[in-house]
1. With FRET efficiency 1/(1 + (r/R0)^6) of positions 43 and 83 (r between Cβ atoms, R0 = 35 Å, to 0.05) as the yardstick, tell me which of I, II scores highest.
2. Upon calculation of mean count of other Cβ atoms within 10 Å over residues 339-346 from the atomic coordinates, which of the structures I, II produces 19.8?
3. When distance in nm of label points 7 Å out along Cα→Cβ at positions 243 and 363 is calculated for each of the structures I, II, which structure yields the highest value?
4. Tell me which of I, II gives 2.7 when you compute distance in nm of label points 7 Å out along Cα→Cβ at positions 211 and 331.
5. Using the calculated result -8000 for helix-only ellipticity at 222 nm (-39500 (n - 2.57) for each DSSP H run of 4 or more, over all residues; to 500), pick out the matching structure from I, II.
6. Tell me which structure, out of I, II, gives 2.3 once distance in nm of label points 7 Å out along Cα→Cβ at positions 107 and 171 is calculated.
7. Compare mean count of other Cβ atoms within 10 Å over residues 203-210 across structures I, II and report the one with the greatest value.
8. Match the computed value 33, 25, 23 of semi-axes √(5λ) of the Cα gyration tensor in Å to one of the structures I, II, and report its label.
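No lab work stands behind these numbers, since they all come straight from the coordinates. Please read these numbers as outputs of a predicted model, since none were measured by experiment. Cβ atoms are built from the backbone, for glycine too; each structure is taken alone.
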Structure I
Amino acid sequence: MPGPGGPLSRRRILTLSALAVAAPFGVLPRPAPAAAGDADADAYQRAFEAALAADQNVRRYTAPGREILYRPRQLLAAAADAKRVATWLRAHDYPVTVGAGFAGVTRLLFDRETDIPGVVRKLRDPQQWPGQPVPAVQPHHVLLGLGNIMGNPGTPPRPAPALPPPDPTRLGAGAGVTVGICDTGIWQQAGACHPQWLGGAYLPQLDDEDPLYVHTDVLAAQGGHGTFVAGVVRQAAPGVRVDPELALDPTGVGDESTVVAALSRLAPQVAVFNLSLGGYTLDDQPSLPLANAVAALPATSAVVAAAGNAGTSRPLWPAALDRVVAVAAVSQTTGGPVPAADSCYGPWVDACAVGERHSTYVEGQLPLPGRPARQFHGFAVWAGTSFATGHVSGRLAAMMTAGGLSADAARASLLAAPRWHPDYGVLVG
């Protein structure tokens, strides 16, 4: 498939370089997925796409290479620009009311279905503002638990046996450090089902619970994602505490306001902020509210976010923000690590780690259209940049306790290592 640079994709060039000159990716190409894996991945994506299409609060902008998801009938303007933007809109026959603001932006609400991307482009046109600065405006972008194209991880989780107990010699790794996980929340039974991995690792709170199920024991497309990420963090740092917060629904859908709200609910002692989520923005401009929210976090903290699983170099937010550690995924082969098939990449990526992880999960069955449902009993294997991100967050926590470092100092130390490749950053083992 043609890539952003022409008929021969950048990812294909990287793989050929690895084969020809033993570049850091190793000497083996990425293995092709098994046929059954392809069928299940396709079914999983179809299930997610159907759920997304049924969501009345999601709209798509579908220009090739510029796709975004956004909330209908909403526009976000920087608070300082909101009054003149509202005046312009009303003068151009767009009746709007002012809604609740968040993270330095004001929500302007339309009374009818509107081409929000088209309106934003007009508002960003300097010719509309003679003698004035162009206002900062954007759609209210939908964010996801990341995955192939615009959705969830490209392959569904697979049932797996129980993890072995934590290594007794590593129980102090991350002790005294709290990692905030803004995700789908945490399974109500996570501590009881996983006493060695999650028992006592967090304070159970009703508003942190992952709803998980569509009905009975049938899992939503991304139900349990936050529980899985929490287990990945704890495997990298078995002594760490986690603070789970709901930023996404169990289908894996949220938006800039839900992520900002989740960040604001995290405990003040959180040092590392894990965001295994993200989204594309109109014209690839940085998200105003996410940039403001990240800038407001303590200077000694670290923010880690997934680079996405769309297999392109297009920047994903919040990962592409300067202060955020953007994490890509690699796959482990007998010849060493190679880029994961779906991982995003680019000079904006800071680090990479193995994306396929075996971790704590939930009880239930995951239906796959036209395929057998997958039955889970508390553990799973899942692949994606979401889980590479959880590993990097845990490694930062372990570095903090090992070296007596702040989270920001640990981040600086981690990123001081040589880059594995300019488009994948530092390889974190």
Structure II
Amino acid sequence: MLIHVVQEGDTLWSLADYYKTDVVSIMEANGLTNPNQLLVGQSLLIPREQNTYTVRPGDTVWKISASLGVPAQDLLWENQILNPDSLYIGQILKIPEKPKPEIEVNGFSYFFDQEGITVVNEVGDLLTYLSPFAYLINEDGSLVPIDDEPLIGEAISHGVVPMMAIVNFTVNVAGENIANKVLNNPDTVDALLNNIIEVMKEKGYQGLNVDFEYVLPEDREAYNNFLTTAAERLHNEGFFISTSLAPKLSAEQTGLLYEAHDYPAHGEIVDFVVLMTYEWGWRGGQPRAISPINEIKRVLDYAVEVIPRDKILMGFQIYARDWKIPFAQGDTAETISVEEAMERAYAHNVQIQYDSLAQSPFFSYTDSEGNDHEVWFEDARSARAKFDAVKEYDLRGLSYWGLGYPFTQNWVLLQDTFDIKKY
């Protein structure tokens, strides 16, 4: 897949002609519904039937290398180019083929109705695990049930491993008190694990994800001890165990989200971890990129020092946020899909901007009531940046939060970039 950034005067027909493809293929790869709607700055995936590239005005070896996602040196070697400045317009370059790396992909889903089933049906072939989100634990070790059977059935039909997710928090309750009461009571821990194993056996789960957040710093060792006990119990039953970890930059990082998440201990105890590398641009904060690649890499730099790389799934959110500006304390952004974000950009005929540091697109518009808005979302370029990080850091794979927000480009590019591991 080639990524093309729309310039003034581009049309789907001119791009299809130039890249020797067709309009329908471009529309399908990008989830487009109107062939006449293009915005300057918008990124488009261009399917290529042949593994070649035709040099355009303004192209350089490094620009072509970045757009194709192949190293510049490989491009030069494949075409026996000694001088990278010798490219000429119309030159046809052969694109070196490489075997695709194999990764694992998890998807968290909090849609349990027909919408959730439809999403799993659409993307299930590109998932290793599906995690219906989630079972809330109570102070006595019991679990609040969820209607997850339809999702599990759909996952299994696509060869996807169902992974049970448990949490200690809700939208309105941080969860530190629940964690404190459960983790420090051996009888409650035993009851909780019995309940988890019962649900896993009954519903066909093959593994567990523990997403305990806002755990008190003084409960750090109690949390580690719980995971040690849980891992032993689950492994004896033939199940695997994973955890979700807040995005830490160092062992000394303070804050309720971070201190009880012991990266080295989790890396040793559990089978793999999910790094929650998203939500920098959270709905209650200032508008900014939700999953900025520069911040993600800071987390990865620390994580790979203390957790085996083959135990790390990097988190990637696949939704967008629309903030009213100027932002005021107490305001909340609207969470929407990437494709809804583009519909708003089309409706207001705005230019798409791109933050090269965060590797994230954004735009601004004024609504019919005169309110200014700033929207941060994802596109093919930002998805490729995340995929490149998975390869650069040699990680186990990716974990999506959360399924149910349409983002066609992501799934097309994921399939083009990786082979997805199935069990």
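1. Working: I: 0.10; II: 0.70.
The maximum falls on structure II.
2. Label of the source structure: II.
3. That would be structure II.
4. Working through the options, I get structure II.
5. Of the options listed, only I reproduces it.
6. Only structure II yields this read-out.
7. If we compare mean count of other Cβ atoms within 10 Å over residues 203-210 over I, II, the biggest value is for II.
8. I
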